[in-house]
Structure I
Amino acid sequence: MKTDLLQLAENGGCSSKISPVLLQEILKKLPLSADPNILVDIDSHDDAGVYKINDELALVLTTDFFPPVCSDPYEFGQIAAANSISDVYAMGGTPVVALNIMMFPSSRLSMDDYYQILKGGSDKASEAGISIIGGHTIDDFTPKYGLAVTGFVHPQRIVTNKGALAGDSVILTKPLGTGVILAGHRLNLASAPDLAGALGSMKLLNRTGADIMRKFDIRGATDITGYGLAGHALKMARASEVTISLKMSSVPLIGDTYRIADEGCIPGASFRNLGFVENDSAFADGLDYNLKMIAMDAQTSGGLLMSVPGNIQEEVLRQLHSAGLTSAAIIGSVLPKGDRYLVVVN
């Protein structure tokens, strides 16, 4: 009988990230490099680092890995690879090559499971047009997989957390709900279509969104992963010194995400993320509690969150829809810096 990977991990996907509050404290203690060729580092809490090679070329460098989010090894490999590659897209880059990162319990899983995880990653990398040229595996009790990815970007066309400007609109390219649905699946609260919708969303590369972002020379963006919509919007607002207002009734959701949350299935990572954002956020009176917690839901391989000038927002949205990202939506606005970095309304 085939092993169910979910039986081997307590927390999977990006919900397994360390608390952002704890991470912030750790990063404060680390020295920053003075190398002038480092264009983006940990200081701005961006999705990846950027290192300048010359006036025409910079490298985008990132790594990501996590425990299983699904039962099937091949799908796990696909999702983990899509998630890892996403950080390069979010920086406006083009992914080029990658290395496998694998922690594999050889006493608990078969070598075919090992192959299927790597095959899933390899196939997703091929879809993205990149080559996996090596990697490293250790024997570990809980399986974990991901990639270290290198991409190219022009030094003058880097997309960062610092690029949001007052007057911009906020566009999200994928629906939310992967954390809630995956938790609901474990509790038999999520339907087969819900689970299929979540898996399909996580396997979808952010390449199309990144192509359109580059076409319109958008400079402010991030991707939505373990810190949830609210957490990543807050990081963008802080870096850009603006206030971002999110309208949760406009946020697209996967399947029955709202119903599952309403039935009490709110993952623990959501409360961790709430602790990260609440001191810098204003929540509207009467804000729907379920929508508030969905804003905190840890996403795995989530969509791009773009800060788009108001005069092109409708055309950007139209092209996203035409390219197949039919759930893409305008979900908020960028305001001059107010009392709080983040405002969340119904």
Structure II
Amino acid sequence: MTASALSPIANDIASATLTRAALLVAPALDEAVKRLSPSLQVPVQHHLAGGGKRVRAALSLVSAAAAGSTEEIGVPGAVAIELVHNFSLIHDDIIDGDTERRHRSTVWAEFGVGSAIIVGDALATLALQVVLDEPTSERVRAACCLVEATQLMIAGQADDMAFESRASVTVEECLAMESGKTSALLSCAVSLGAILAGAPDATVAALSEFGSHLGTAFQAVDDLLGVWGEPARTGKPVGSDLSQHKKTLPVSLALARTDERTTELRRLLENDLSPADVERARVLLEECGAKKETVALADAHLTMALAALDRVPLVPGPKSELVAIAKFVTERDN
């Protein structure tokens, strides 16, 4: 999706890293879930059985290694960030009314809304328990990082919901919302491994910036998929973000213009959209240059993310893995 092509070697590195991370985190994640009451374990296991790439967990593990420690040091952070991420997914499914995720019924669809809310709450609390099992100074700092990122993520989700009822939002407002909704947790994921490894502040800051820019690039690509993604790949209807009146980057960029296309687009988005309206909106967004601008923005933030890694000394092998993961998660096809 982004302008820079992902080489086969980088793809292989990313895939191998994500696979290794998933295998390393799985036992610790399973042990953490066993700490929940039996009535909560069933819906949690149902949700986690859907899988996922474990990108955030991988970033936590690899950042620990990049900072000069071992991946094992980053495991508590990796488990915690996965628990928070999945708590947000379970609640998002309720908010969006989605009945399927990863080709399985969502928790609320399978067990009810009340159960899904409690399950999400339990995962968020469990994440802190995992980090603070051994309240060392590094773990306390990691917990503070996790709490702050979680609050930013929740604020971003609140803004995203509020924007749906607004006629338009500025590009700056959209980027701020997405920074909280997506970038905060990715930034935290990369920071956690370095924090647990006792890395210098400059190293933690550089990795945090890498994750923040990566989050913006990732969300920009996700916004593109929300408009132009193929249902077979996204698992959502064509133009699903348009149908839900989400003020994503392509829409915000388009509505910042003043011409005949955006006037027509604004008129369309003020009402419920039929399939024909969705298709017309997709055409208008592309014709006015919003798609091209969103791709350019994703590329720019990916470039800034990679540049952040060059500001501090990092272990070469893990650094290469961070680069490969970044390119992998921003190179998603339509």
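Here is how the numbers come out for the structure above:
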{"item": "Structure responsible for 3.7, with distance in nm of label points 7 Å out along Cα→Cβ at positions 91 and 323 calculated and labels I, II on offer", "result": "II"}
{"item": "For helix-only ellipticity at 222 nm (-39500 (n - 2.57) for each DSSP H run of 4 or more, over all residues; to 500) computed as -10500, the structure of I, II it came from", "result": "I"}
{"item": "Mean count of other Cβ atoms within 10 Å over residues 299-306 derived as 19.8 - corresponding label from I, II", "result": "II"}
{"item": "Per distance in nm of label points 7 Å out along Cα→Cβ at positions 203 and 259, the highest-valued of structures I, II", "result": "II"}
{"item": "When distance in nm of label points 7 Å out along Cα→Cβ at positions 35 and 171 is computed for each of I, II, the largest belongs to", "result": "II"}
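Bear in mind that the values in this text are calculations on the coordinates, not laboratory data. Owing to the predicted nature of the structure, the values given are computational and were not obtained by experimental measurement. Cβ atoms are built from the backbone, for glycine too; each structure is taken alone.
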